[in-house]
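Just so it is clear, none of the values below were taken in a lab; they were calculated from the coordinates. All values reported here derive from a predicted model rather than from experimental measurement. Cβ atoms are built from the backbone, for glycine too; each structure is taken alone.
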Structure 1
Amino acid sequence: MPATIIPSLRYRNAPAAIEWLGRVFGLKKNLVVPDDSGGIAHAQLSFGDGMMMLGSVRDNEWGRFIRQPDEIGGAATQSVYLVVPDADVIYERAKNAGAEILIPVRNEEYGGRSFSCRDLEGHLWTIGTYDPWKND
């Protein structure tokens with residue numbers, strides 16, 4: 001099996017995040033495992049050939065290593081980059097869905113068109129047309 005990088009995020013309201021990410025960014029539910037408290041034990045969302053995992057915020061061994069953006073002044077220590085065919089379409093959807101737009105849609109000097117925003121719980125996303133696999 002080839003090596004793969006799969007981002008993983010935690011959300012306080014993971015069921016709402018899954019719906020929002022699907023409606024706004026176009027991510028598809030691959031697997032959603034609810035937990036006993038109405039949250040999500042584990043979810044896999046796919047987009048094209050990529051996939052991410054997410055789950056509900058938990059106070060457990062792993063959860064103690066993770067902080068939500070609002071717990072650290074809105075800062076991010078990583079972000080997700082989503083390659084899309086049309087950044088302008090997703091930009092409009094994100095604005096209309098209440099995403100905090102940090103960098104408006106623009107042409108990038110290295111190629112492609114992108115914008116950066118925070119999702120409904122403050123995680124940092126960049127959505128763009130630049131595909132590093134095709135632009136080596």
Structure 2
Amino acid sequence: MKDVQIKDLHTFRPRYSETDQMGVVYYGNYAAYFEVGRVELLRKLGISYAQLEDSGTMLPVVHMNIDFKRGAKYDEEVFLETSINEHPTRKISFYHTLRDINGNTLVSGSVVLVFVDKETFKPKSCPDELARLFSNLS
């Protein structure tokens with residue numbers, strides 16, 4: 001199976017409640033931003049987290065890597081690019097880059113999730129409905 005390149009861009013402004021005493025986004029909030037990127041990218045593909053869960057699949061995070069260049073500031077317009085670069089198997093990997101209005105990278109990272117059965121929490125293969133969406137892109 002060949003690699004794929006699927007991207008989505010999400011624009012937002014960090015809220016005051018997401019910043020720390022230094023006036024920049026608290027580092028723990030980037031994980032939540034990455035989640036928004038994942039949810040929106042899957043929605044762009046034509047499937048939602050809710051649909052996956054309704055069909056018996058959960059997606060726990062098993063690995064996260066974040067590199068910080070500069071923290072985003074309160075009310076600064078930022079752009080979160082989220083991509084998937086390979087077909088999902090028993091896991092799915094998302095790559096994230098948060099940039100400022102000038103295109104400078106602020107934060108980048110990756111998140112790996114595994115497909116598990118909703119009832120047993122045992123790992124399973126990528127659900128057919130998601131696999132079909134990827135096969136249509138190849």
Structure 3
Amino acid sequence: MKYQNILKKNLTKIRVRYGETDQMGVVYYGNYALYIEQGRTEWLRAIGISYKWMEDNGIMLPVVHFSIDYKASAYYDDWITVETRLSEKPNVKIQFEYNVFNEENKLLATAKTVLVFIDKKTGKIVRAPQYLLEKLKED
């Protein structure tokens with residue numbers, strides 16, 4: 001089975017808000033996790049599925065791994081772009097890779113996340129839902 005969206009990227013533009021920076025106007029490092037999450041939720045939305053819809057339909061997606069490498073700083077009022085890519089075909093987990101760029105296309109950070117599919121009722125790990133796999137299937 002081939003998957004067309006494997007390594008397909010989605011781009012999410014985000015304006016850096018004042019409250020996300022320190023006194024020097026530099027984005028506080030912990031806020032990158034929020035940018036990464038926004039990139040991931042927009043990636044899902046771009047293939048036609050929202051986190052909310054998944055949760056409403058009994059699937060939770062907790063993050064079990066997050067890693068990031070910082071390359072350069074983002075500043076207050078910058079437009080940043082989060083490039084989100086699915087790393088491999090989902091099974092009981094789903095893995096993403098990210099690049100964060102500024103307006104000059106300078107690489108600010110790279111990151112990876114791993115999430116697991118959890119049945120909301122039982123709290124147990126389950127396989128990726130069929131509706132997600134169908135969205136990823138090549139025509």
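Please compute FRET efficiency 1/(1 + (r/R0)^6) of positions 66 and 106 (r between Cβ atoms, R0 = 25 Å, to 0.05) for structures 1, 2, 3 and give me the label with the greatest value.
On the way: 1: 0.20; 2: 1.00; 3: 0.65.
Top value of FRET efficiency 1/(1 + (r/R0)^6) of positions 66 and 106 (r between Cβ atoms, R0 = 25 Å, to 0.05), among 1, 2, 3, belongs to structure 2.
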Mean count of other Cβ atoms within 10 Å over residues 18-25 from the coordinates reads 18.0; which among 1, 2, 3: 1
